[in-house]
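Below are structures written as structure tokens.
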Structure 1
Amino acid sequence: MTRRYRSKTLATWLAITVGTLGGHRFYLRGWSDKLGWLHPVVTAIGLLGVLRMRNLGQDDGQAWALIPLLGLMISQAMLCAIVYGLTPDEQWDTRHNPGQPVRATAWAPVLGVILALLVGGAVLMGTIAFSGQKFFEWQLQP
């Protein structure tokens, strides 16, 4: 039985679009991937922090402790997209499509890498700034 072909382009764009839910991992490793199933859990916890801050305000300590999880999940998904998109075609096919001929990719993975760099960099910097601000505000409280 031969394995189905796994596209570098599709994996890159899945990481960008549904990477926080583990879509890229399920595509590459199948539904039995245990780390893939942790992605939606951690993302949901981060979204819970966003909802808490929206409903309870900026002084909610649990919210500002949970929100960085969402930022880190988005950043790791963008990092995966960057790694997938920049992997050479030969190395990609050796790892994910053994025994199949090498298929050359066009510009779609590179465009995905550019988008992932923009989104991932902005989200990571925002997460670091938010976490730092909340940490120092916490330090200054009586």
Structure 2
Amino acid sequence: MEPTVLRQLTELQAMPYPALKDKWRGLYGTEPPAYKREHMVRRLAYRIQELAYGGLADETKAELERIAEEDEQRRQGARANRRKPKDTHPTPGTRLVREWNGQRHEVTAVEGGFEYNGRKHRSLSAIAKSITGAHWSGPQFFGLRTSKEAGK
């Protein structure tokens, strides 16, 4: 490495963050992104060497872009192939019964929620919490889903 490049790289380590931002503006001609100091130093060090010795070859840049495009297409395909989550909301009119601490609790599925003790609730989890006093997965509490399925 040339002494001037090596000197610049060494100076980066001791520069305060505001000076690193100024250096970024000078080397990139843009406002610096909100990087942490360590990452900012690395990016500036690369840029100093890139300007002094040249950057990646055009063929390498093209290959990296091709790989990135393939990866994006693969991710898009994976998203499209994901299964839709099962609808755990029962058909309106369905009654769910659960015994808890010796008491029978009955919930009726209605349009847009559930009815319990004459009150409408938006979720089974809210009802399970009112019954137990603790947070529960409502579908799991009422047996609509197993604990294994709840993790999916």
Structure 3
Amino acid sequence: MSKLEFKTSSTLNSKVLIKHIMDFEYYSKYFPLQIKEVKIIEEKNNEIITEEKIIFRTLVKNVIEQKSLHKKTSENKLITEILEGPAKGTIVNIFCNDVSSGSEIIINVDLKLSLKAIFLKPLIKKFYQKYLTALIFKITNRVESL
């Protein structure tokens, strides 16, 4: 078990930001070298289940397949649980708080890794922080340019 918490910001208000964070199938356009595909396999109420193919480069190029459950628990909070894959059981909480300049985003990750992937923990923690911070930045730039 490994915990990670960090903050970032956006000029977008929390409602707009969460809406775009939940546009999971667009992620491969934000990160074409890291995300091969994200496919929505089930959607009901405020829950979406996705299948993701993530390209992870260490010494060799691997495609990691996982399944995730994304729950919008309020207008400004999203909880993602990894259901299948090497990070099964990982929980990611994204909370967007409106501020005068847009949003402050607090991200908490409770990282769980399989025994086969445990040696990659430092790399995966760094990946989560870089990836999620970059995602907020790319969403903000995309929406502002529309």
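Using the calculated result 2.2 for distance in nm of label points 7 Å out along Cα→Cβ at positions 39 and 111, pick out the matching structure from 1, 2, 3.
On the way: 1: 2.2; 2: 4.9; 3: 2.8.
Matching structure: 1.
Any idea which of 1, 2, 3 comes out highest on mean count of other Cβ atoms within 10 Å over residues 63-70? Walk me through the numbers before you get to the answer.
Working: 1: 19.9; 2: 10.4; 3: 15.9.
Going through 1, 2, 3 one by one, mean count of other Cβ atoms within 10 Å over residues 63-70 is largest in 1.
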Q: For mean count of other Cβ atoms within 10 Å over residues 15-22, the calculated result is 22.2, so let me know which of 1, 2, 3 that is.
A: 1
Q) Which structure, out of 1, 2, 3, was helix-only ellipticity at 222 nm (-39500 (n - 2.57) for each DSSP H run of 4 or more, over all residues; to 500) derived from, given a value of -26000? A) 1
Q | mean count of other Cβ atoms within 10 Å over residues 7-14 from the coordinates reads 22.6; which among 1, 2, 3 | A | 1
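Please state which of the structures 1, 2, 3 yields 44, 30, 27 when Cα extents along the principal axes in Å is computed from it. The partial results should precede the final answer.
Details: 1: 65, 29, 21; 2: 82, 37, 25; 3: 44, 30, 27.
Of the structures listed, the value fits 3.
Every number here is computed from the coordinates shown, using simple stated rules; none is lab data. Values in this document were obtained by computation on a predicted structure and should not be read as measured data. Cβ atoms are built from the backbone, for glycine too; each structure is taken alone.
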